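Each in structure tokens, the structures are laid out below.
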Structure I
Amino acid sequence: MSARVIAVSNRKGGTAKTTTTVNLATALGDRGWRVLVVDLDSQGHAGLGFGVKAAQGQPTVHDVFRGAGASLADGIRGTDYPNVDVLPADRAFEGAAGTVPPLALASALEPLARAYRVVLIDTGPTADALLVSALASAHHVLVPTLLHHLAIDGVGQFARSFFRVATTLNAGLHGMSILPVQVDLRVTMQREILERLAAQFGRERLLAGIRPDNALAEAFGRQRPVKYHRPRTRSVEDFELLCDNVISNIVTAGR
């Protein structure tokens, strides 16, 4: 059975895409689900969140964008965490030299996905060909967002990219879920933004959010998921709830 492919995306930077990818992958892996993390952002931070990075000359996911027919299997690295593998980024990648076939990544991931239950693609804050490639490969998208006024515009811009890919390149791209981060509902503005997001995109697309937690940044500094840094912190609870939602509403619901 082939994996469900979930892109973690937003056209804005600083919205906790990588934090979400690393800690959701860990929660899924701890429950026995085999997960492949695809680090499509050339910063390579999703790999670093597990202590993984590619040395110069080693295979990476970005090999797909350097020529047709690249095989990615040799690039997959195991991690120290149950059931989680990483396909790392090329941290020297500066963009494709020519036109990137929008389905090249989907084709390259297809044989890998048979060995996993979930593939999580961490994307960079961009609207370029790599983001289109990620959306063209996915069944579902998680959109982490801060709850400030620009969030409405940012999610709206991303939604336009989502629907364009879903209607022209990838008929299997069925769902988009919005994940609020740094959530503190004591703040009036955050409650207002949540209501506006629900009104504009549908309350069913809103997931329970991730609360602020300094342990998340500390864990990244140690290149490990927060659950293995401070297991009793509140963000661990939040990612476990997110994991519940992903399993019931995205992974198993899509089968």
Structure II
Amino acid sequence: MSNELGAALADICEEAAALILPLWKSGLTVFSKADESPVTEADRQGEALIVARLTALYPDTPVISEEDASEFGTPDAIGPRFFLVDPVDGTKAFVRGDPNFTVNIGLIEHGRPVAGAVCAPATNETWFTADGKAMKRQAGGAARPVSVRPWPTGAAVALVSHTMGEETVARLTRQYGFDLREPMDSSIKFCRIAEGAADIYPRHGPTMEWDVAAGHAVLEAAGGTVTTPEGETFHYGKALEGFRNGWFVAKGG
């Protein structure tokens, strides 16, 4: 199932992106979820479309999606195969007019991301897994393979959150040995590393499984890794923890 799935997920992501994009910079109302994080009509409409498409195509595979989880909670247990969906990762970026927001679908099998697609609606870029490789296309265009670059000694680029303080940046620089940094929101960080435009994304802060699963799948297919800071395997399906993640580091070559 997972070998052919990436392109199908890319199509769904692009369909959701076409729905979401007209709402960008439209002055739409921003609501607050229970955890005070923002949600907009774009999140809700995008999620409804994605869940409907996945349910129609793969009726036997459960879907864990961000907005549904926020409103109704997550299941106490999950089987070995399920989808993780984030219809707008980087809602804060979306609200302030920044282009770095994404649509995300990842497939998990036995705790590992085996297929995924990430679409950046504002830049018309889509990354997805296909036959063990990572592919990139402009929506409607031909796909080409992408891969991570070797670690560029003296010029390694880290992608970090806009809100990261200087003290934290300095500590991470010492820990991971990067040279340059670029603030960036959303799962597009995984994709920039996957295509060889950056080298590392250290995340020592809270995330949810749907935030990272699709990007993780793409980055691994491009030759990169996502591990705990100690170098251990990064697992999915943490139902008892509400699908919350621990710290991780995403790296290229």
Structure III
Amino acid sequence: MNILITGVSAGFGKAIATDLVEQGHTIIGTGRRQHKLDELKTKLGDNFIPLCFDISDISATKTALQSLPADLLNNLDVLINNAGLALGLDSADKADITDWQTMINTNTLGLVNITREILPVMVAKNDGFVINISSIAGNYPYFGGNVYGATKAFVTQFSLNLRADLVGKNVRVTNIEPGLCGGTEFSNVRFHGDDERAKKVYENVDYITPQDIANMVSWLISQPKHININRLEVMPTAQTFAGLTVHKG
């Protein structure tokens, strides 16, 4: 298969790309850090094609995709919208507005940009698969989740609406909604490089790993084409959504 994955520089994207190349697929991997893409190219070889650009920039997205060979671009089988980030964990009244804007631009606008470019290709060949990486933050609010949770709720709802629009076009859509995941740069980015604070998030927890998510993606694309898995919500056993808070004055 020809598979486009956004955000392959680290975490989920890197694990997914590595697994799928090893399985014999051709991977187009996007990211903003050229040196990270170069490292993956060295590791994965000719079946990995790096594209360095910011998906929140629609012009850069178009230019990068148009740089691909036409026979590859017009024969994409799977789009995995993985690129995304969380910034800050302050309450909404104290949050940094630039953090909010960055999350909106990457998690929603960037995902929409690249999806809109690829969907016509899949519809034209009457075959394709879009896998979006959302989060349980889009389903269950938590303190400090504010805009990050809202962007992931957007991804979840967008995925459902894609399914509605793509009926009869043989293009599948799955939304993966992970809970607490370690072994990524997620919390390091959220806490603006405070590695010690990030480390504490995962202490004494048997969390979800990037490999776990990569395994799910491999399973999804191996399913028969007449089957569409709408949503996969996954948490570590140690995590739950229970526990409504009541403040008593």
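Any read-out appearing in this document is the output of simple, stated calculations on the displayed coordinates, not a laboratory observation. For clarity, every value in this text was computed on a predicted model and none was experimentally measured. Cβ atoms are built from the backbone, for glycine too; each structure is taken alone.
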With distance in nm of label points 7 Å out along Cα→Cβ at positions 178 and 210 computed for every candidate in I, II, III, 0.9 is reproduced by structure III
If distance in nm of label points 7 Å out along Cα→Cβ at positions 18 and 154 is computed to be 4.8, which of I, II, III is the source? II
